[in-house]
Structure 1
Amino acid sequence: MDSLLSMPWDGQFLIWLQENVRSDFLTPIMKLITHLGDKGLFWILTAFVLLIFKKTRPLGIMAGMALVFSVLINNVMIKPNVGRIRPYEVVDGLKLLIEKQHDPSFPSGHSGASLAAAVVYLVKGPKKIGIPAIILALLIAFSRLYVGVHYPTDVIAGIITGTCCAIISIMIWSIVSKRLPGKLASVLGASETQKTEEEKI
């Protein structure tokens, strides 16, 4: 792990982005996008809205579970144990575009939370929700590189863990929803899962 996280290309890629991709036009857009992922609030809000309506409640439940798993795996388990220093602290010439972050760099929590929710929406939700969600999630992941707060390997790891969290949540809901008693299944919208999948097709 240490050798992977100390690869020179990881920091060099950020310098390349700074010199070839950053622009006065793109920077404010990337700052806005990156802050959409702060503390996962945007994704928490979308899951909450989906929970309100019975038809989309299973989608909200799966996204909520995925977000919880992402926080536990990325922010509670991995970040403190790896303790990777943020790139703007060690990469010569890299300019930070937003405020300094107060937790370790690996993996990217923004990327993890974003993919956790977005993959659920993409796989189990209608295309009109899933496609915009996955595009936004990937833009948030890229924005973390653009503003200089994460290495590429941080973001890749966040994408992988977030996707895994989504898949696990989908599998759990698939098993649990079939075993819920009738009244609880109705309240949680378990009976709507099949309908949603049919409409998606």
Structure 2
Amino acid sequence: MITKQEILNCARNMFNEKGYHQVSMRAIANKLNISVGNLTYHFNKKEDIFKALLEDNKLLQTTIEVKTIGDLDFLFSEMLDSLIKNHFYFTNDDLADIDEKLALNNQNNVQKQKNILIEAIEILQQKGYFIKDLTHNIIVSIITMIMLAHLEWVKELYHKANYHSISKETFMRIHWDILHPYLTNKGKEELAIFCNPAK
């Protein structure tokens, strides 16, 4: 018998490939080789699958404890992977309107992730990786711009137009190009181990 997780995995792939609005319950059932009745046993309607997908992935959430520059790089990478995994949600602006409560929860999740990044940089600053002149307000501004850039990047990555998009590897380097002027020598030395930001 088909499991809920198998349904979610299949639906996510189909939403990412074709777009949420272009995929029907029947199409999902056909892809899984089950009847629509079997599908609705687990999820009454497509919106229920959508909600379960967002809850299942805990979008933009993390449990990484940042202690080094490498940890912060991994955190950035995990965030981008979450966007890629669920790009159907981020490349279609009207999906946030499907459920008001869910949209509010996702806004709260984004704010939590923003706070995690701010706290991570401040922890690394205390450990001597970032200069002391890097104020809280500047950190907030940098993280705000980075998170906004994440949304635009994933939209560009899956844009239907035929133009070159920025790879994840290049985009990760851009993060460090932005942060590089605020690193101490200690921070730059650790960063140089795995990343070579533009000078």
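Where does the value 3.1 come from, among 1, 2, when distance in nm of label points 7 Å out along Cα→Cβ at positions 55 and 167 is the thing being computed?
1
The value 38, 17, 15 for semi-axes √(5λ) of the Cα gyration tensor in Å was derived from one model only; which of 1, 2 is it? Computing semi-axes √(5λ) of the Cα gyration tensor in Å on every structure in 1, 2 gives 38, 17, 15 only for 2.
A value of 0.25 for FRET efficiency 1/(1 + (r/R0)^6) of positions 151 and 183 (r between Cβ atoms, R0 = 41 Å, to 0.05), calculated from one of 1, 2, originates in structure 1. Quick check on the output: 11.9, 39 is Rg and Dmax of the Cα atoms in Å, for residues 111-174 alone, derived from one of 1, 2. Which one produced it? The correct label is 1.
Comparing 1, 2, where is relative contact order in percent (Cα under 8 Å, 6 or more apart) highest? Across 1, 2, relative contact order in percent (Cα under 8 Å, 6 or more apart) peaks for 1.
Match the computed value 0.8 of distance in nm of label points 7 Å out along Cα→Cβ at positions 79 and 143 to one of the structures 1, 2, and report its label.
Answer by label: 2.
We did not get these values from a lab; they are worked out from the coordinates using the rules stated. Bear in mind the structure is a predicted one, so any value in this text is a computation, not a measurement. Cβ atoms are built from the backbone, for glycine too; each structure is taken alone.
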